[in-house]
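Visitor: Down below are the structures I want you to see.
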Structure 1
Amino acid sequence: MISILVIDDDPASCYLVKTILEHAGYQVLLAGGGDEGLRLFRNHAIDVVITDILMPGTDGLAVIRELLTIAPDIKIIALSGGGMILTAETSLHVARKMGAFESLAKPFVRTELLAAVERVLQAGHEHSGH
């Protein structure tokens with residue numbers, strides 16, 4: 001079974017993503033912040049990480065940087081609803097430059113999330129050996 005780690009400081013967003021993914025047959029782990037997410041990633045076999053970018057403490061860009069150090073081939077999907085300083089578009093652009101495979105602006109719909117997960121899982125087959 002494909003295992004997906006969702007890192008987001010917004011409990012409602014975490015719950016929404018978890019519900020969508022579990023209904024689609026994925027196993028889901030939730031983390032309420034970057035540090036917790038990295039700890040879970042180190043302790044579990046994870047296939048895909050979905051991380052919010054704008055979080056207090058260890059933000060999504062720091063998480064992406066760290067994940068790619070631990071596992072250079074990990075599939076990452078960045079989420080952002082924008083914030084006070086950065087728009088969602090800007091933060092997602094930076095996330096992609098840093099190594100996120102996919103990015104989704106909040107709010108997104110169920111089909112967008114599932115399509116992004118499918119794309120990163122398929123990219124895994126072409127991407128290995130990078």
Structure 2
Amino acid sequence: MEIIQIVGLGIMAALLAVTIRQHKPEIALFLSLAAGLMLFMMVLGKIGAVIDLFKDLSRQANLNIAYLGIILKVVAIAYIADFGAQICRDAGEGTLAAKIELAAKVLVLVLAIPIVIAVLQALLKLVP
């Protein structure tokens with residue numbers, strides 16, 4: 001089971017970071033960053049399978065593939081921004097983490113505009 005490897009790596013990295021942080025806080029930060037990237041790489045292959053599944057489902061439902069692309073970009077922005085914000089929080093930079101999250105929200109809003117326009121156009125067609 002992959003989750004055991006993922007959790008084991010995370011716990012080992014956390015224990016090492018806590019131990020090292022007392023003497024070399026900058027090395028502990030890099031250790032946490034490296035462990036986070038390794039964990040991300042471990043699950044990266046699974047993301048491709050999920051994207052393929054969504055593409056198949058959107059074709060079966062006759063949905064516009066452009067909307068699926070927007071949704072996948074929104075999800076990617078959310079995950080990447082959360083990852084970056086957590087790294088900033090680990091480094092003690094809570095305000096920088098908040099700025100990353102704000103930027104992600106703005107990007108999601110910008111990406112959502114075509115979907116909002118499509119929904120509004122569909123509603124306008126229903127109303128006489």
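Values in this text are rule-based calculations from the coordinates and carry no lab data. Because the structure is a prediction, the values reported are computed rather than measured. Cβ atoms are built from the backbone, for glycine too; each structure is taken alone.
Visitor: Out of 1, 2, choose the structure whose coordinates give relative contact order in percent (Cα under 8 Å, 6 or more apart) equal to 21 when calculated.
Guide: Details: 1: 21; 2: 16.
Computed on structure 1.
Visitor: Ok, one more. Among the shown structures 1, 2, from which was the value -15000 of helix-only ellipticity at 222 nm (-39500 (n - 2.57) for each DSSP H run of 4 or more, over all residues; to 500) calculated?
Guide: 1
Visitor: Starting from the value 95: which structure in 1, 2 was volume of the Cα convex hull per residue in Å³ calculated from?
Guide: Only one of 1, 2 returns 95 for volume of the Cα convex hull per residue in Å³, namely 1.
Visitor: Can you spot which of 1, 2 the value 3.8 was calculated from, given it is distance in nm of label points 7 Å out along Cα→Cβ at positions 61 and 93?
Guide: Details: 1: 1.3; 2: 3.8.
It traces back to 2.
Visitor: Rank structures 1, 2 by mean projected area of the Cα convex hull in nm², for residues 37-100 alone and report only the one at the top, that is, the highest.
Guide: Going through 1, 2 one by one, mean projected area of the Cα convex hull in nm², for residues 37-100 alone is largest in 2.
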